[in-house]
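Bear in mind these aren't lab numbers, they're just calculated from the coordinates by the rules spelled out. This is a predicted model, so every value here is computed, not measured. Cβ atoms are built from the backbone, for glycine too; each structure is taken alone.
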Structure I
Amino acid sequence: MKNVISIDQFTKQDIDNLFATARTMKTLVETKGGDDRFRHKVSTNLFYEPSTRTSSSFAAAMYRLGGQVISINDVNYSSVSKGETLEDTIRTLEQYSDLIVLRHPQVGAAKRAVQASQVPIINAGDGVGEHPTQALLDLFTIYEEQCKIDGLTITLVGDLKNGRTVHSLAKLLSLYDVTLQAVCPESLAFPPEYGKVINFTELTDVLPATDILYVTRVQKERFDSLEEYEAVQGSYTVTNRLADTMKLSARIMHPLPRVGEIHFDVDNNPRAAYFRQMRNGLYVRMALIDMLLS
């Protein structure tokens, strides 16, 4: 595997191998902080959209493996503002980099980057398309929390139309024997091309049987007008009272940032797994970098 562009690239064996490496990376970080296997290697984070977790975790992953990072987190201050094409930006940055991590607002941008690049490309989110590394860390978290994937009931909540994290996760879960449920406003329904779901309109109807509650924010930046956004914002909110109606073994996940869809008082609930989910992103991204550069 020379690039990471879509979940479609991964088989179950690929995932098993990646997760085994991620566990090795977890042990490495916990015991030694990292190593220097990629000393003198350089990765570039090229982000056309805002990011906190994805950008910083990819940077931390490279640093933990001994490498260095060029961070371009605001293209308004780059030659993109002068009209430079994505292809020319990629061809420029590959002169300085061994790896490029790309986030872009347009679906298919990562594939365009691969066609222009001589170094590996990792898709860190392309518009409303896919976010494959988020899906991989999500699946890793599900397994680490539940010790299995097959047989689970997984419920997706929120903006399922525009949420690239749930699109990629659903693709990944199609490799396993799970029950996938969706709770969202009708206008934000899950696109059928990403998999089959059982649709619900009420959150309370699905909580008792849910093993993994995967909550997403309503993405303001994906709406054409403020009125459309405000019509659906706040449709579903997870409170501590609702969380306590779930099985004690159930887990609540969120790719973050959250904007009110999970109350802060849920953070101390034993079911809350979203910050461990973020930590797992470091280990999975370290494993992906190791896979591409070794």
Structure II
Amino acid sequence: MSRATRGTLHLEDARIVRQSAHEAEQFILRLAAPACAARAEPGSFVHLTCDPAIAMRRPLSIMRADREAGWIDLLYKIVGPGLRALAARRPGDTVSLIGPIGVPFAPHPDRPRTVLIGGGVGIPPMIFLAERLRAAAAPHYRPLVLMGSEVPFPFQARPSTLVVPGMPAGTIAAMPLLEEWDVPSRLASRAGFPGCFDGYVTELASAWLGSLDAAALAEVELFACGPTPMLAATAQLARRYGVPCQVSLEEYMACGVGGCAGCTVRVRTPEGEAMKRVCVDGPVFDALQVF
């Protein structure tokens, strides 16, 4: 059952198809949610009820969406009682969700070298964006996905078979799913994981961007989602290398649909500074307007 909400959002009873547990209390949840799947775009999120006994919903970014099959995938890490309750839910259970919510990423066709930077639970929108950019409708895009985590990644990394000129020596760990899609990826961590760049993911991005000449940089656009310090560092990279950058902000939310204004951030606009709601005015913003 679903019904239109405010013209674009949908309230939907989604059925849990499967839930897989990974190290560091990370989970990938697949929901049968055809109304949401039909409209989801990279960067949008859902606001879902974790358990009937917990009133407050939780915002979770969409990692994948299959419009034809009618499912969406969400990656989350247990933080607090709400997500711990969600982790206890089983296939066949129903969760109430509102979505898809928010302004998605908007890649520019004249910038085909898309660099997708994800940190921790900010990884899902990057996977979603990579999947859409590799689609037949966007054959000229050349996405490169860089992911960072200080806990084990929610997948079994493997050495990449896709060559990426300019990568630091020894940085070969990649995400298998992206390899299957023929999308190059590289991993960064300070935890000493094999094949990963030893440092922050933004340092890995800087090393690669520094290997490009002016003509190549003119084709680059950055996209990022992750902790606020990571996004600020990504914005600094955009300034340093003179490339555009879009960021998806992470923020605490109450209503998730723009009513409570509890997730506002200060944004620079042509008319001056303004307060914008992350849930409906974002979560995607121009990085240089925020940082």
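Looking at distance in nm of label points 7 Å out along Cα→Cβ at positions 96 and 168, point out which structure of I, II has the largest value.
Top value of distance in nm of label points 7 Å out along Cα→Cβ at positions 96 and 168 goes to structure II.
Given 0.99 as the derived value for Rg/Rh (Cα atoms, Kirkwood Rh), for residues 64-143 alone, which of the supplied structures I, II does it correspond to?
I
Please state which of the structures I, II yields 0.20 when FRET efficiency 1/(1 + (r/R0)^6) of positions 176 and 256 (r between Cβ atoms, R0 = 25 Å, to 0.05) is computed from it.
Only structure II yields this read-out.
FRET efficiency 1/(1 + (r/R0)^6) of positions 56 and 272 (r between Cβ atoms, R0 = 25 Å, to 0.05) was computed and gave 0.75; which structure, I, II, did it come from?
Going through each structure in turn, the value belongs to I.
Given a value of 53, 47, 36 for Cα extents along the principal axes in Å, point me to the structure among I, II it was derived from.
Derived from II, not from the others.
Looking at structures I, II, which one was distance in nm of label points 7 Å out along Cα→Cβ at positions 32 and 48 calculated from, given that it came out as 1.4?
Derived from the structure labelled II.
Given that helix-only ellipticity at 222 nm (-39500 (n - 2.57) for each DSSP H run of 4 or more, over all residues; to 500), derived from a single structure, equals -11000, which label among I, II identifies that structure?
I
Identify the structure, out of I, II, from whose coordinates relative contact order in percent (Cα under 8 Å, 6 or more apart) was calculated to give 19.
The read-out comes from structure I.
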